[in-house]
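What follows is a set of structures for review.
Each reported figure results from applying straightforward, stated rules to the coordinates on display, with no laboratory input. A quick note: this is a predicted structure, and the numbers were derived from the prediction, not measured. Cβ atoms are built from the backbone, for glycine too; each structure is taken alone.
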Structure 1
Amino acid sequence: MNKYQKKYKGIPIIGFVGFSGAGKTTTLTKIIQKFSEKGQNTAVLKHTHHHFDIDKKGKDSYRFRESGARQVVVGSKKRFALMVELEQEEPDLTYLLGKLSLSNLDYILFEGFKHESFIKIEVHRKELGRPWLYPNDPSIVALVTDDESDSSTLPVFRWGNIDGLFTFLEEMGNRVNS
């Protein structure tokens, strides 16, 4: 299995990594829109270092969780959300993959989890003055950057070249599934 063939139950898994402020979320949302326009279904997993809530203080789900519920599911006609209180430090990507409903998924995308060994695209902004991740991470297979001076042998997509990046991701997905 080469570095382009990482999959989970037949579904390609591709991550977007980089330092805060590099544009990972912006890039990822544009890629998700492209997949959606082509009728392809994506799931997204995001890693955060911050304490976060998706429900608001005073709402029922918040009150249930604050009362000690270890899992809270909120559902409506249009969506549902599952919140689980964890006792471990941080869940890894494999743990969270196991929580996904895989039916009808074409791609699994993730943001963060830069220390995982899944296929990753590095998003890098020169103005941040942060080091590149790819020289020390063989899981990084392509770069999205505004840095014209980089001499990487990896495929490089200039900031804003979403069409080129999308084509590359589709080709990777096709290789995974062949």
Structure 2
Amino acid sequence: MSEIKETNNILYRVEKNFPVNGVNFIDLTPTLTENNHFFEVSKALKELILSKEQEIDYIVSPDARGFLWGTYIASLLHKPLIPIRKHGKLPPSSVMATTSDTTEYSNIKLDLPIVNIKNKRCIFIDDVFATGGTFKACKKLINDNGGILEEAYVILDIEISLEKVNSLIKSKDIKID
């Protein structure tokens, strides 16, 4: 088991060459399980969002780790959550739209549940932002169905995407060795 490291109150483990050779997996699970870190990091993410002084109607978070952060942040902000599900997890009668994209090591297919998002301003919340594939898929689902999704907020930005993202830490802050 790799050691727990800390940057800006964010606890993490680094697993080299996982899930494929050349990828360093940054596991934020220790932030969820150790002492008060989950609360403090969530509070910091909430403050980052509020610092933008933007109108927000919905929080959008992807299956599965995004649900952990998005649900709690939505609660802190008193905003409803749109959970973007992995394809096939919802019955077809509950799906408004489906889209696909690629991530750093896989293809994804996501479903938007039926929700009235016409002219609604949404923000994206996830744990890690790498290639931006998940964000692009969620953005396409929201924007193509009448909503507005422009801003992404994450705990860690791996900094390999050209997409604009708001994060608490960047990959350069992570201690790999």
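Structure values in brief
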{"read-out": "Among 1, 2, structure where semi-axes √(5λ) of the Cα gyration tensor in Å, for residues 8-47 alone as derived comes to 20, 14, 7", "value": "1"}
{"read-out": "Top of 1, 2 by relative contact order in percent (Cα under 8 Å, 6 or more apart), largest first", "value": "1"}
{"read-out": "Mean count of other Cβ atoms within 10 Å over residues 64-71 - highest-scoring structure of 1, 2", "value": "2"}
{"read-out": "Structure with the greatest value (metric distance in nm of label points 7 Å out along Cα→Cβ at positions 128 and 160, set 1, 2)", "value": "1"}
{"read-out": "Which of 1, 2 leads on mean projected area of the Cα convex hull in nm², largest value", "value": "1"}
{"read-out": "Which of 1, 2 leads on distance in nm of label points 7 Å out along Cα→Cβ at positions 32 and 80, largest value", "value": "2"}
{"read-out": "FRET efficiency 1/(1 + (r/R0)^6) of positions 88 and 152 (r between Cβ atoms, R0 = 35 Å, to 0.05) - highest-scoring structure of 1, 2", "value": "2"}
